[in-house]
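Derivation of every value follows stated rules applied to the coordinates shown; laboratory data play no part. Just so it is clear, the model here is predicted, and its values are computed rather than measured. Cβ atoms are built from the backbone, for glycine too; each structure is taken alone.
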Structure P
Amino acid sequence: MISIDQAGIVYSATRREHYVVEAFLSAHSVKDLAPSIPITLYTDQTHLPYARGDCFDNVVPVDTSRNFKSLWAEGQLDRIRALLTAPYHRTLHLDTDTRVYARDIAKLFDKLENIDIAMAVCQPDASICADQMGLTMFNVGVILFRKSEKVMQLLNAWCELTAHHFALGNQDPVPVIESLQHVDDPEQRRKLLFMDQTSFVQLLSPEINKFDLGLEILGEEWNFRGAFGGRRFDKAIMINHHPELRPFLGRDAVQRAKLYHELGNTTLAREILQNLFDKFPMAPEGKKALRRLIQSMV
């Protein structure tokens, strides 16, 4: 059994407020089931009320670059840099748009007794990158790893290759590189260059292990992105990473704010609701209901 003070969860949420809201909700899904697991958030938006949630044990301010044509790309580099400086010996990285359902989530860290890294494979019906690349690859939204020399080599190489790809994606016309020579559409090629999985698959996949890491392939239930095109998935989901979670972001944040109010932290509850009122799009009737809720919290 791994000592919990050696292990923890890391989120990276930069550039857009809704990523911080997502991380806040995902971290609470962990704490609801395993309150002893420490969680660190890396963000450039420490001023947001969500960053002060008690789901985070540590909040690390970061500076994000603004050099690429894709804002999403910039956030991916922020993520890799966060993993390189993760404060735990054994780390579970989760994308912000995940929710944890596994009550025994802490047991994942025990796997790192005998391996360096564990990830789930992208399903082609649920991954644009895997579909376009035509390769078997890992989804980088859930990464379980220990801070071994080989993993640090992988993360550094991933960071360097990703930054190189992003620089190529900034060019006009978009250059043709060996790994994307099968993609004729230049804008599709640019889109793939701005995906960190395009670089990661060249370093680590079920078929490629450039740094000879001890690797375990996790089941799809540990990073479930959805089953499409008639494919069935009948296992219990441990970590949900399905895009269907996104439309409920505001609703779930309101519910979490209500819980803060019930537990006596009315100030933070009101700040969360006020941020939702000011920044998140909603119908007029939703605005009215939210205003009444804020006014009722005294």
Structure Q
Amino acid sequence: MQVRVWGSRGSLATPGPETVRYGGNTSCVEVRPEGGPPIVLDAGTGMRPLGVLMEAEPVQELHILLTHLHLDHLQGLGFFRPLFRPGIDVHIWGPASPVQSLADRIAIYLSPPLFPVRLTDIPANLTFHDAPEDEAVTIGTATVRAGKVAHQGPTVGYRVEEGRRSVAYLPDHEPSLGGIRIADQPADWVSGYDVARGVDVLLHDAQYGDDEYPRHVGWGHSCIEDVVAFAEKADVAKLVLFHHDPYHSDDELEALLDKAQARHSGGRERVCLAQEGMTITLDAANGILLKP
């Protein structure tokens, strides 16, 4: 199974000279199981270059797994070229809502005055599903499950497994929301724990420095202390800091990485920064291979 980061930024796309090393596109991660269709985690602006790549491939089916419907996780959907290929089967998964269907909520964005093309005008064969919270679903050779996480509005994290390898994706998550620090909570109280427990790789929200978090409590994001504590409690093999704040330069991200690595009790090699373009190969024989 191969994982590729197409967008690692949170909240707002941030191109420019200060974000060249780690990227300015918002959340989008591609998962390629050994067998079966591609799986795309979120539809941020990083989805546009992924769609350009896929345009040249004979992809007949793909699955888009949305964690929630904030714009930074949805803005690339209307620029994803495979959606405009007649005959391709595109399955879109997202958190359930008691108020509106997933299709109706996405149609709010993909319609005037916010977007010139309506959802109903897209030529691909679209099928909408509620995120698989109650039981796992099989997509090709991969197994996918979802779980609710602490964030404004309906929001989930995803876990993708293939064979003995697994990756979890929690890009927007505030696990200490409510004022109880993660270290003081029983494991089964911690938001997102079941999704992340024991995975090989965890891509997790790390938007704030510890000094910034007190000014952003309730905004739906993690600080360095919390994400490291969460990864340790969930016994994650490799933590990838994700959803970088749009105000953080590459140098500031590396300073946060240094703090996270120093804090992790398992050693500095257990933590790295998500970088646009990086690939993570999860191999049954060779373990986890990261390539910038």
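Who wins on distance in nm of label points 7 Å out along Cα→Cβ at positions 190 and 254 among P, Q, i.e. which is largest? Show your work: numbers first, answer last.
Details: P: 3.8; Q: 3.0.
Structure P comes out on top.
Each of structures P, Q was scored by Rg/Rh (Cα atoms, Kirkwood Rh); the highest score is held by P. Out of P, Q, choose the structure whose coordinates give helix-only ellipticity at 222 nm (-39500 (n - 2.57) for each DSSP H run of 4 or more, over all residues; to 500) equal to -12000 when calculated. Label of the source structure: P.
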